[in-house]
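Take a look at the structures below.
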Structure I
Amino acid sequence: MLFNTFVFLLFFLIVYSVFLGFGWFAKKQRWAYRAQNLWLLFASYFFYGWWEWFFLILILISTIIDYVAARLIDSSENQNRRRFYLSVSVFANLGLLFTMKYYDFFAVNLIDSWNQIMVWLGGTVANDSSTYLLKNIILPVGISFYTFQTMSYTIDVYRKQIKAEKDFFDFALFVNFFPQLVAGPIERAQDLLPQLKQAKFPTMDGVQKGLYDILLGYFMKVYVADNLSTYVDQVFFAAKSIYTQNPELIFSVDGSQVFAGGFLFLTQIYCDFAGYSFIALGISRLLGVTLTVNFETPEFSKTPTEFWNRWHVTLNRWFRDYIYISLGGSKYGKLIQYRNLCIIFFLSGLWHGANWTFITWGCLQGLYTMVYLIFFAKKKEDLGDKTIEETNTISSKMMSIITGTLSRITVLTLIAYSAVAFRTYDANMMLVYLQKFVAVWTWDLSPNNNIKSMFGLWEEYFKIFLPLLIIDGITYFKKERYWIFFTHPLIQAFVLSFMAFLILTRGVFGKEVIYFAF
């Protein structure tokens, strides 16, 4: 069930009406609070089962395993037993994730390596009839998100940062809370569980902010992202079958088109994912629950590290808290820190999908970050030692604006380059497109490959993206997400009605969310 469909609107109106009815009594009557949570849990299972009822079995297995494991960890003082219970939880969750998402990838690569060795040794190669692949298994929606969320809970209990939740149904709601179930944000138990365990009723401030988040989310998703997808699909092809049946098509695409396509896709996936996250944030606010903001205007980042502090915030926080710090972080010198960063970005790429394209994307992010930390971060710290008088001069302010703009363009270009790898279908297409991105372009104003020229693509890009760029720019420089409510009522009315008008007249409804594949 997609947020951007009529059926979800009908679903939410029914769920919300009953929720508010229980909420009216929930602060004084415990039965109403229990009914509120049980109703939300039922609604969450219905929401998730809408795609495929079998997926409910998998998420229920994860819920039961982590609930029992955390209770056993919490009740034991024996460190070996605590480690054992934690291991059961981690291996069970990762086992399900590996089987459903990564088994075929590793099996195919292992078979290919085996066949190369057999050809070299003159042995018998393996073929499809002699191997066991899970080709027909559908990837459960959001499995990477809820797996990481439940794992973080048992790890936090093991670290004694939180106590194990005794109420199974409250814990199940934490795992299955439908606004953030299939595409995040990946919430920590210590942030979300206490909110779920209390009576919930929206405040006027929460409703106001929630409605704005929902409007912004739909604007980003159905207007910006889904309109850009038309032009992104021209460059990268709408379906993998188009490419696999006509692999020669990738050679007809000019480097200038790949260059523009990289920026279009980066913006598309940002607005697609962030838009869905903001809708989830707004829906949760209407339910009296505050989720973590998952995107903080990353397109204005001046450095790779700032970009990753603003993009998919909860996933990066997860890798930092549970892997980077566990490996030692930056405590044991620069070399260990760089090693840990390489591991984190490699795993981040692998988290997104079982494909060399995602792994390459992750490794490129790690390369950008290390180059920045090694060659530029120190210089930036040295420049920060200048006196206030120096930085307040007109020339220094102008220089700051120029260097800041150039830094942002450079970072966006590097991220767009890696986005090309992310969007391609396989390693062959990726290598061809990455080479075209940096090669000499033809600058053909009338291409004959049914793709708009680079200038045509840029024209469509700014026509669609410019309104959001202005909104995000104000948010970034004012450091206030809800700046619209601090402006004149006429400005509020214009901005909000303009967004609503574009959603209703130019919005594309019903398109899949890109991150559902992860």
Structure II
Amino acid sequence: MTAVLDTPPPTVRVRPARPGRHAAADPGRWVPVAAHALAVVGVLAWSQLAFIGRSTRLDEAQSLWQTNHSYGRLLELIAQDVHVPLYHLVLRTWRLVLGPDIGTARALSLVFLLASLPVFYVVARSVLSRGWASAALVVFANSPFLLWYGNEARMYSMLLLVTLLSQWAFLAVLRTGRAAAWTGYAASAVVGAYVHYFFFFVLLAQGLFLLAVSRRLPRGSVLRLAGTAAAVAAAFLPWFLYFRAQGSASETRPQLPSPSSVDFSNVYSQFVFGFQSDALNTTLVSAWPLLVLGALLSVRNGSRLGRPTAYLLVAAFVPVLTAFVVSHLVTPFFLSRYMVPAAPALLLLVVVFATTLGPRTSRVLVGVLLAVTVAGTAVQATSPDNPVEEDYRTAATLAGEAGPRDVVVVSSPFTIYPFEYYYDGPARVTTLPEWDRVEAAPPFDAATLPEEAEALVDGHQYVYLVLSYDQGYQDDVYQYFAGRYEQVAAHEPSDGLQVLVYRVGYAEPVPLGG
């Protein structure tokens, strides 16, 4: 009996399954597939239900106007603006092939957002397991901030895609240091430089991080980084020289205030919660210290900060912080839409830190994060207090009530582009200050305001004054008309957009028998 018990059991040989066989043995392999399908459906559903049919906004109208010109004239216009040309060249080609309307232009941005989904998942897999990376992907697809710009005819979803491609290649450089990874990284860097100027802050953060960990990387990594920087500089030099020759956008830069610490916090609040009313946003921003405290506690409780996670911390905060500092030292340009490259890294960090708090707590927290993003998207799409909503369609409809003896005055001048996209009334449309749209928009001069305004209203019965996008003189224009003429109607189609109607003349008496 003892001999029988001591006899080792016979060895059982298990033949490994061939790839593709017995798929049911690994049900988890379908989780990423399901997550990608859910993410694509979610993006398309949100786009159709909440975003694609919204009124054209100022920046979108500018994209349409610029890409209505020939390729040569388009490059000239972009060089006189504050952007780089790649997106506009792609958009012009897209519109020539598929059609010129705003829906077609927005569809291009939606394509870039959809293409970002699998790239985001690959980046997420560098710091998360398959299941948690799939959960992060679903959160990413429901982000109100990314959905807003993924359905706007601007370059921001293209910037999002090229940033994720750059991060994918950069993480491969950190992991392997192979020549193929460096080639992919250099290619994405050159493309990104031609998508948006803010991408240079992404490259700066990556360069600083690589220098910080260079001792643990293969020999020659710093030299290859210098070679990549030289390649980007050489590729960008022709555009930089052309940009300088066109005046360095000295006449077209928007007048933006220097950012405050509240503006800095708002960027990260919008990454997660989207664009909410001022009252709600104040509450959300005040909760950030608690989130930061929770993140620090999760690190203290034993989670080891790996190299990919450390890079995500740099990617989420260093570009935004650099832009904040430059906006104070050089020129203000701190707008949350420019910071879109930092949004994926922040969302990933929130999920990463949640996963360090135990299985049950992690599921609850990520579930709450998903619920918050979905709710934020829904509120952002339906709230009349959305601070970035620009309803020029309603404004144009209201101004369409003006008659042939009336005049429509648009201020600031460049807001005439989205307004005219919808306007179809009999009254003449002009701007204040008056702009011929051949040269750069003229500066406002308070001393000449009475003369300009009187020239505009002379011979008219009503003025339909459309005020939006305050450049520092909107109140001067409002006070001038309000102090001299009878206001007979006032409308506010969206936050910061007003249509005010003033009686500036009276109908001539009708002759007897007329």
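A short reminder: the numbers here are calculations on the coordinates, not readings from a lab. Just so it is clear, the model here is predicted, and its values are computed rather than measured.
Where does the value 26, 12, 7 come from, among I, II, when semi-axes √(5λ) of the Cα gyration tensor in Å, for residues 216-279 alone is the thing being computed?
I
Tell me which of I, II gives -18500 when you compute helix-only ellipticity at 222 nm (-39500 (n - 2.57) for each DSSP H run of 4 or more, over all residues; to 500).
II
A further question follows. Matching task: 41, 24, 13 is the computed value of semi-axes √(5λ) of the Cα gyration tensor in Å, for residues 240-431 alone. Pick the structure from I, II.
Here the read-out was taken from II.
Comparing relative contact order in percent (Cα under 8 Å, 6 or more apart) across structures I, II, which is largest?
I
semi-axes √(5λ) of the Cα gyration tensor in Å computed as 36, 32, 26: which structure among I, II?
Structure of origin is I.
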